[in-house]
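Asks: The following blocks contain the structures, represented as structure tokens.
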Structure 1
Amino acid sequence: MRNASSTTIIEVASIVLLTVILGAIAGDVVPTGLVIVSGYLAITLWRRNSFYNWLTGDPKIKVLSTSDLWADIIKRVEIDRTQAEHKTDAAIHELDNFKTALSSLNVGILLTDENWNLLWWNGISGNLLGLQESDDINAYLFSLLRSPSLKQYATALEFSEPLVLRNFPNPHSSIEIFFGHISASGFIGLVRDITHLQKLSEMRSDFIANVSHELKTPLTVINGYLETLIDNQLVDGVAKKAVENASSQGLRMSSIIQDLISLSQLETSETQAVDTFNFLELVNQVLQQTESIKENLSKPNTKIHVAAGAVWTLTGNRNEIYSLMSNLLSNSVRYCPDGTMISIHVEAAENTCTVVVEDNGPGIAETHLGRLTERFYRVDSSHSSSTGGTGLGLSIAKHVMSRHDGILNLRSTVGSGTRAECIFPKDRMRLIT
């Protein structure tokens, strides 16, 4: 192909030369030049229209081949078209391979736009959620999956934890959904069938509950006999010390069993007796229990401050919320040195209300934070006997928050204290003015 500038120069030179020759023959150069330029302009306009028709219509049009410049433009466009087609075919091929790979995974994947309209899903997602390829493409996700908790989870844009939907999409199934952002173009969702995991969890919970109930009665009898021996001074010397140690461990085991029973009930039963109550009054009741823990642990200088500038009501199960606050406060008292300052306050946001329990204690290393809500997990197992804790408090707190549509978030920095955040939906906590 020629250079466009050289072709233009040749055409202009040809027009000038033709004008000079014909003007000399006709005896008047100017009128002759105007006629030639007008003709050239008309031909150029005709070629431009033909070129446009070629671009938008039939690619077999050959009317431009009379001009070297227009022929070169067409050839360049054809080359670019061919390259674009090859790139498009390669991109389509890679996309097909990518979709095939995603479809082969044993996990459901779905894509939505920024308005939660379905763009694509693999076979596992279709089977788990009952999606139909021909009918549901570009449909609004929450009009197909009618679950208030799913819509609340998705629209809150808080995807740090997956959402578990029990008895969904049918009464005998449970699925786990995790959403993530795709830049500014939409969201990706991962869907997993956890029915078998739920059944295993239920079997474990049933086993723990049954064993705990079976141990509770004989342990109560043993503790009763040990208390009788101590109260009636029926043993002395070395035997007395052994009986007192046995009684102390028996009481601790009773606390563990009671917490296991409570945890089992939280895992297997539905939330009962939901009402609206004054949150500050409940906290004050918890503080009375916390005072006895301070006395038993000889920590008289530990202070607990409640921000009482506003009155908040909370809708939920009062006993469970009491257990939540009791476990969080007792943890701060047990695992922080005497003289620690513990504060409780509420932080309101647009869609949530957060109850914060924080202290200025020694803090917890980041490596432990992700496991603190596991059963019996301890940062320092050597302190388990001295603190009197069961290792189940934070696990109970996490389950209480889950049953109240909330999230328990733990933050801590070594040397700067620990912050426990109980994040409730806005409709559960209200400010009384």
Structure 2
Amino acid sequence: MLIKDNFLSQIDNIIQNYKVFLVGGYLRNYFLNNEISSDRDLVCLNNAINLAQEIARKLEGTFVELDKDNKIYRVVLKDKKNYFDISEAIENDIEKDAKRRDFTINSIFYDLNKKEIYDPNNGLKDLKEKIIRTISFENMLDDSLRFLRMYRFKAATGFQIDENLKNFSKEHFSKINSIAKERINYEIIHLFQGKFLAETLLEMFEDKTLEIIFPFIKEIKKVPSNSHHHLDLVHHSIETVKQIKSNNPLLKIAALYHDIGKPSTWTIEPSGRHRFIGHDLKGSVLAKKELEKLKFSNKQISYISDMVKYHIYPASLINCSDNKKAYARFIRKLNTNTPDIIELSKADRLSARGIAVSDEMIEKALLHLDNLLNYYYEVESMAKNPKCLLNGKEIMEILNIQPSKLVGEITDSLLEMQLSKEITTKQQALDFVKKYKK
């Protein structure tokens, strides 16, 4: 067998001086769909650091020491997308190294010297049968993060988790709380990139492991279905994730979080109608706190909490008498996040089909959201680079006023008028500011 890979071919003369194996996700993906991954895991029987440094010089990449004690190194290539992770085999013994790995499907080795497969744990068999099976339970306990990684691989592949492994995971999953939150964060992001994410989240919920990663699940599972929602709140949230078409993992995380504020704002009217007034604002605050604990970056937290905060905003514009002004105000506020919040709103709408929701209501809402999105694309360049026809200094001179909140208020209003295309020239802007004073 010969694996054709441009970067591996370029270092073939270097590899001949070492005993090197290709292993891990690269091979798993290769056998599943013949795709070439950007990350290549190499295991070297000795002198892994020398091998990594030689590869870095040959490919003009950047050498990084990831773990000095365990002899793990990375070479980031010039394109910043492709990289090699090079580690030294445990006790310089490939058989021992294979026995210490997490899952059989990740313990398939390709001998780069002999150009042949080494598969001591029958990983190819489990790939064919589409099963996620651990090499040993002891290996799982050695690094509890593997319990979450198990679901990540399920989300990526759609494979079934071995029943014995699943039962063992249920018993020990809480040990993940001892793992650094930064490592958990990494797995969460990759979990939410999976093609089979919704099915995996449902399985995690049934296994009672979802609430260990996302504690808010314990609260939202108390909210049942109602006249507007045919699903209870957990299943509605997961269905919303499923309806997201984008590959953006942060948007899918926002979809899971979008109703986090409902339990604390939940009331039931005498008529029996369930109300959640202000759950969007409350949810944004709660989501931010949870995301901080999970070590999301400030930028990621800002994005997700904004998605939660504004997820009902697009739908609220459906009955506005002056759509263009309302659309402009909405676009000015959300700016480049506009398409994402519209997609979340659409997914939310498609995931709520209670008895009080007719097909006509859904069709009307979806048409409205499509119109809003189309309007955004009409004014996209202006929204991304908002340039007011009059700057703050000009506005102050026209009105003979000093710097104040009023100047910002006028600027925002003028931008909205430009986005709604009611003002298109500088003269119209001048007339608008003069009338604003009156």
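Throughout, read-outs are computed from the coordinates displayed, never taken from laboratory work. Bear in mind the structure is a predicted one, so any value in this text is a computation, not a measurement. Cβ atoms are built from the backbone, for glycine too; each structure is taken alone.
Asks: Assuming 2.3 is distance in nm of label points 7 Å out along Cα→Cβ at positions 251 and 395 as calculated from a single structure, say which of 1, 2 it is.
Replies: This value belongs to structure 1.
Asks: Identify the structure, out of 1, 2, from whose coordinates percent of Cα pairs over 19 Å apart, for residues 51-162 alone was calculated to give 57.
Replies: Only structure 2 yields this read-out.
Asks: Suppose helix-only ellipticity at 222 nm (-39500 (n - 2.57) for each DSSP H run of 4 or more, over all residues; to 500) works out to -15500; of 1, 2, which structure was it derived from?
Replies: 2
Asks: Let me ask another. For mean count of other Cβ atoms within 10 Å over residues 19-26, which of 1, 2 scores largest?
Replies: Between 1, 2, the highest calculated value is found for 2.
Asks: Where is volume of the Cα convex hull per residue in Å³ largest, in which of 1, 2?
Replies: Structure 1 comes out on top.
Asks: Can you spot which of 1, 2 the value 1.3 was calculated from, given it is distance in nm of label points 7 Å out along Cα→Cβ at positions 291 and 347?
Replies: Matching structure: 2.
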